[in-house]
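K.L.:
Structures are listed in the sections that come next.
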Structure P
Amino acid sequence: MAVSVAGTGMKMQSGQRTGRKGISGSTLKMIAIVTMLIDHIGAAVLGRLLMTSGMMEAMATEETIETWLSSHAALYMVYLVLRMIGRVAFPIFCFLMVEGFEHTGNRFRYAVRLGLFALVSEIPFDLAFKGTLLEFGYQNIFFTLFLGFLAMTVYYYIEETQWNRILQVILGVAEAVLFMGAAELLGTDYGARGVLCIMILFAFRKNRRMQILAGCLAFFWWELPALAAFAIIAFYNGERGWKLKYFFYLFYPVHLLLLYLVCWFMGIGGISVV
């Protein structure tokens, strides 16, 4: 599950450091990347091992699942822990994209970059989680981020109009629902909920405390472990940090391809875990 944070330093020159205490944008990005990698190791590798151990067949009845767990509890617990750690990644990437939207010098190029890497990442994504070269039922996280970015763009221009505030809100909600529907129709990772969470963070972007509170409420009802991300975001100091503009864009498809190759060498690459 992510995003470039070009220009996330508030009122700063590119790469400038102010010495503020807290966590920079690049540090947040690295936390998100590491937790995403942990999540994907759990999903792609351990998930396949669980499938080959007969987990799906064992889930048929309460008795058979208890028997299965008695001999596979350790592997299953490790899998759950890795997936829970991974829940931290997506809220951070959403937050960083909102920051990137606010501070980037060229939103058009930003959107093109997201769309391009959505296409580039699809084959590695399908191999890593579906075990097939190309599959159209479930799309990678870049598609969700791309739709979220487009939704933010439309919302921003609605805010900039001189229309009545109530009309702005109505149109803002309507366009957000439209992009949420597109995410569901395309079957993107996190789907409509992902776009919704991006829009909630964007709507409260001018008040960090309210943004964090709204983000917690947005994730609380469906992904409780993700709340840990906002405890980390609270320490964000507004600085850009290291120049990692393209690191995630390259890391995402490459690490998915490597995970698939690991599974392929283990003889489990053809199994779907999504």
Structure Q
Amino acid sequence: MKPLRIVVLGGTGFVGSHLVPRLHADGHSIRVLSRNRDRKRELGVLPRVRVDNCDVHDRAALARKLEGADAAINLVGILNERGSDGSGFQQAHVALTESLIAACKTAGAPRLLQMSALRAGEGSSHYLRTRAEAEARVRNSGLAWTIFRPSVIFGRGDGLFTRFAALLAMAPILPLARPSARFAPVHVGDVSEAFARALVHPHSIGHTYELFGPRTIELKPLVQWTAQLMGLKRAVIGLPDALGYLQACVGEWLPGKPISRDNFRSLLIDSVGTRDGLGELGIVATPMELIVPALLTKAPR
């Protein structure tokens, strides 16, 4: 396998902090573009990883960083925006993807791997709508593209079990919007492996891979299991949709925006897949039961 020169956008985030070391292990050279290169200084310890400050919305600056690259990986994504009109999602998902495509063409970088989301384009949330719009830009780009559609991703430092663990540690009662929403959580290591394998296999070009785990679970049992693993007795109360939507309206104004109206609309669509993209790439999905108990041993109590 020939080592590649790869530029990663969003490489200092949750998935990126796992993917970059995985790519480095294959011998690739990686340039991570970040607004704050000090955020993940440990990535720069790897000998073939360089973390550069860059305004990724600046097409000219982006093209300069892509010069000589064999591939670009776009991991940028947001779950919430400032305000609620969808403009933040449009900027982070669609406009950035357009800028990256243009920069790849200017710099002559032929390959693009794009992070998306399971069920993109379905329902009424700005998040899923803009994920699908970004996918459309990628498919029509003329580049050698591959798209990944994961369900909710779990692992050390995730926004799923780690987030609920923090909430459960603070409150004896946790009211929960959309308690029957269904997920097939996928391990961040499996997602990283999918990117790594697709990157070096030409057969992945022009394909979209759904990435999901072997178990489908509703939100309320997932949160109850989290509390059980932490050794906490907590009342997890599922809210009817009217109250859940009200909770989302209030949550938009709370520090950290724990839930928003757009999150609520996303939860109306079950994050489950129909085509085993991990299996197509020769990856056996990791069960939550093998990973999550160890994740929560150091969770806050």
Structure R
Amino acid sequence: MTVNSIGVVGAGQMGNGIAHVMSLAGFDVVLNDISEDALKRAIDLISKNMDRQVSREKITQDERDQAMARIVITQDLPQVAQTDLIIEAATEQETIKQKIFDSLLPHLAENTILTSNTSSISITRLASRTDRPEKFMGFHFMNPVPVMQLVELIRGIATDKQTYETCLGVVEKLGKTAASAEDFPAFIVNRILMPMINEAVYTLYEGVGNVNSIDQSMKLGANHPMGPLELADFIGLDTCLAIMNVLHDGLADTKYRPCPLLTKYVEAGWLGRKTQRGFYDYRGETPVPTR
């Protein structure tokens, strides 16, 4: 199947990044969100990020202008349904994702492929609620999308070969690398990454080290570009907690039990960079550890 148009549902951190790379790769993009403000912010951010790419000579001004012209924004979900490939990039809550697919179903073109950018939720389960489980798969980008080279492709139990190969072709057209993952909780990247972050929070919770010493230890001792607590703030502590809960529920192993301190931060609304407070306080000129 040839893919010319991409529908992106959700104009947040991941959705706007996906729209950015898809339009630069030559796809026509329909970007949807329930919030008009979110759509306006997404277009502004995509424009600024592309301007930065022009200034760094990663792309030309003409490539930037053509890419921006390929993006259409809409609050009308049925408008997304007529694209060749839809990528759901809403918040990491299964009920919300299910509602989106339920709303799309009556309006879908016959050959439209459905995918989810979920970082942990069962692709097989999401697909089973649709009329095309064989044309459904996981299409998981890493954050920030324009920078990160990996895309996880996750086949559900019913996903057919043509759907996988079509999505693989899209990844290759983006100039990114695909990693094939089986449909088990959190797939590959987050199956390994999130328990490490959770263990870093336990290390903080138990008083083994403070925020600064934990992050410095992993940056300088393990050569990680970001410390685990700094990375958790970047990802969003609510997202980290949601993925840990998926791992804990799906694999029934106590080693995936979310740290109570992570839960406490989320209950406080300290979700990281997006709320200006998490393991660091971002309200000043430089981030300050909160513990």
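Taken together, the values in this text are just the output of simple stated rules run on the coordinates, not laboratory data. None of the values given here were measured: they were computed from a predicted structure.
K.L.:
For the read-out helix-only ellipticity at 222 nm (-39500 (n - 2.57) for each DSSP H run of 4 or more, over all residues; to 500), a value of -11000 was computed from one structure; give its label from P, Q, R.
P.N.:
Details: P: -22000; Q: -11000; R: -14500.
The correct label is Q.
K.L.:
Starting from the value 1.06: which structure in P, Q, R was Rg/Rh (Cα atoms, Kirkwood Rh), for residues 99-162 alone calculated from?
P.N.:
Numbers: P: 1.11; Q: 1.06; R: 0.99.
Derived from Q, not from the others.
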